[in-house]
Structure P
Amino acid sequence: MLTRGRERTETLLEKALFASRWLLAPFYMGLALSIGILLIKFVQELFQLAVKTFAASEADIILGVLTLVDLSLTGSLLLIVIFSGYENFVSKIDHSGHRDWPQWMASIDFTTLKIKLLGSIVAISAIQLLKQFMAVRTVSDRDLAWYAIIHVVFVVSSVLLALSDRLSGESKTKTEASHSPEGGNS
């Protein structure tokens, strides 16, 4: 009798914990709304760039375009987080009715997500660093050095994460092979 009550409690607890994943859905909706906010900022920057096109220097135009690229990469990063996070942690998305559904959206696991995130962060950081180099006359050496150091930290972190994931993937493959019938452990 006591065991049955404990099993029922455990089952209810497990169902509640499993259902708690839906608490993440509003986070992803908030991120989707933030893409709209980025779009507003993108349109504003594009308009300002278009207005000053003929009066601006080449460096100012390049900085403006880099800002647009930066906003685009940030929006893409958010999209990756939204779709892969939702699929990995909340629920699978039925994409059978979408002809133009990108294949990568259904195939990103958590490890790939981390690597893509860091890759996007490195690209965004590189653009910020390039923008600072373009405005080198108005940026202090100290600030420029910090931008460079932060960028290098992002690059090194992403390389180490990719290396760590590759090594753990190789050891996992070796472990699986050694436990398979062909691997010798029968």
Structure Q
Amino acid sequence: MKVDSQMVLWGQTLAYTLYAIAMIALVGWFALRVTRDGGSRGVAPALFYSFVGLLVVCGVSLHIVTYKTIPWAALDLNRASITPDRTFDITAGQHRFTLPAPKLTARCGEKVRFNVTSTDLTYGFGLFRQDHSMLFQMQVLPGHVNDILWVFDRAGVYSIRSTEYSGPAGVDMIERDVVEITCDATPAN
């Protein structure tokens, strides 16, 4: 089974929701004990800090475990030694994207580098699926190297959108269905 950004998002949403509920329960329990009428002196410091320590260990563990599930982490960590199979040089300026061709095509398994340059403002660069969910995104800052390396594992057609507010004119920074990924069909046995 291949891990993609939708699966990572679902898993992290579940894990971090449970973690947040545990943290909220701890704070609620602490507040209840501190504000309770009667002879209660509050929460014993050893018990409170034990729970806080447990939550810290759980939080750090979540980050360590989910690090290995993020499919693009290895590309980012090793990008200095990776040569892309294909590079698309894209310019963002005057609230629009300028593409090197009307349709950007690549094949599954290719290492594709999106090199985006801003000529005036800070923009976002996001690749979106047909159902409008985001595959990836990055900020595009003028005067800086703004690139992302990606390996596509599924065929599809994607749209490019700005994911950063750049003023009212930036609302229309959408290039629909301009990235097309094809995969070889595997013969049935």
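Nothing in this text is a laboratory measurement; each read-out follows from the coordinates by a stated rule. These numbers come from a predicted model, not from an experiment. Cβ atoms are built from the backbone, for glycine too; each structure is taken alone.
When Rg and Dmax of the Cα atoms in Å is computed for each of P, Q, which one produces 23.5, 84? Traced to structure P.
Computing distance in nm of label points 7 Å out along Cα→Cβ at positions 67 and 131 gives 0.8 for which of P, Q? Checking each candidate, the match is P. Source structure of the calculated read-out (mean count of other Cβ atoms within 10 Å over residues 11-18, 12.8) within P, Q: Q.
Computing FRET efficiency 1/(1 + (r/R0)^6) of positions 59 and 163 (r between Cβ atoms, R0 = 41 Å, to 0.05) gives 0.95 for which of P, Q? Answer by label: Q. Calculating volume of the Cα convex hull per residue in Å³, for residues 51-98 alone for structures P, Q picks out Q as the one with the greatest value. In this comparison of P, Q, the computed figure -27000 for helix-only ellipticity at 222 nm (-39500 (n - 2.57) for each DSSP H run of 4 or more, over all residues; to 500) is attributed to P.
If you line up P, Q by mean count of other Cβ atoms within 10 Å over residues 91-98, the top spot, with the largest value, goes to Q.
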